[in-house]
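J.: These are the structures, in structure tokens.
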Structure I
Amino acid sequence: MVEIIDDLQEIIKIIVEIIVIIIMIYVGYQVLRAIFGGTWTTENIIIAGMGIILTGMFVIVGFLINQGHQIGEMKGKLEEHVRKHK
């Protein structure tokens with residue numbers, strides 16, 4: 001069951017990373033269009049950039065939650081090991 005959840009989390013992580021990359025490419029394209037006389041206004045570019053930053057924050061938070069979970073598992077196993085060998 002845990003393996004299925006880990007696989008699902010990995011798939012979701014990959015999908016989010018792909019979406020972030022696509023959005024970054026699109027925003028980069030719009031920035032180039034704005035530089036060379038395109039249609040996007042400065043406000044729209046700033047809003048899109050903030051969206052990319054917020055998406056990155058969600059990815060970082062997910063990573064930190066996963067790291068906390070892993071550290072908690074290691075800490076529990078370490079305590080169990082120390083109790084066994086006292």
Structure II
Amino acid sequence: MASPIIRKEVVNPIVICFEQKGEEGMTCMIHPPKGYDHRTYGLVICDIVRHVANAFDVHEDAVWEWVDKERHNPTTTITQVS
């Protein structure tokens with residue numbers, strides 16, 4: 001018996017990151033819902049760092065090290081504002 005296909009619909013996304021075929025880099029789009037502010041997104045960023053560390057099986061501090069390096073010396077530019 002085949003497994004049922006489970007579909008999820010993304011409604012009111014907070015952050016979407018994707019790569020476009022044939023283009024270098026990543027596009028990140030921020031969609032702050034009502035009631036969210038920079039502090040709420042700071043918490044989201046912390047959660048994302050934890051998920052990245054878990055996904056790559058590294059210590060969270062290893063991810064924060066790279067975040068701090070980028071924060072103090074940006075290597076990317078914002079090309080599209082959400």
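We did not get these values from a lab; they are worked out from the coordinates using the rules stated. In this text the structure is predicted, and so the values were computed from the model without any measurement. Cβ atoms are built from the backbone, for glycine too; each structure is taken alone.
J.: Have a look at I, II and say which one yields -12500 for helix-only ellipticity at 222 nm (-39500 (n - 2.57) for each DSSP H run of 4 or more, over all residues; to 500), as calculated. Could you put the intermediate results ahead of the total?
T.: Working: I: -33000; II: -12500.
Derived from the structure labelled II.
J.: Please state which of the structures I, II yields 53, 34, 33 when Cα extents along the principal axes in Å is computed from it.
T.: Working: I: 73, 23, 13; II: 53, 34, 33.
Attributed to the structure labelled II.
J.: Where does the value 0.60 come from, among I, II, when FRET efficiency 1/(1 + (r/R0)^6) of positions 5 and 37 (r between Cβ atoms, R0 = 41 Å, to 0.05) is the thing being computed? Numbers along the way, then the final one.
T.: Working: I: 0.25; II: 0.60.
Answer by label: II.
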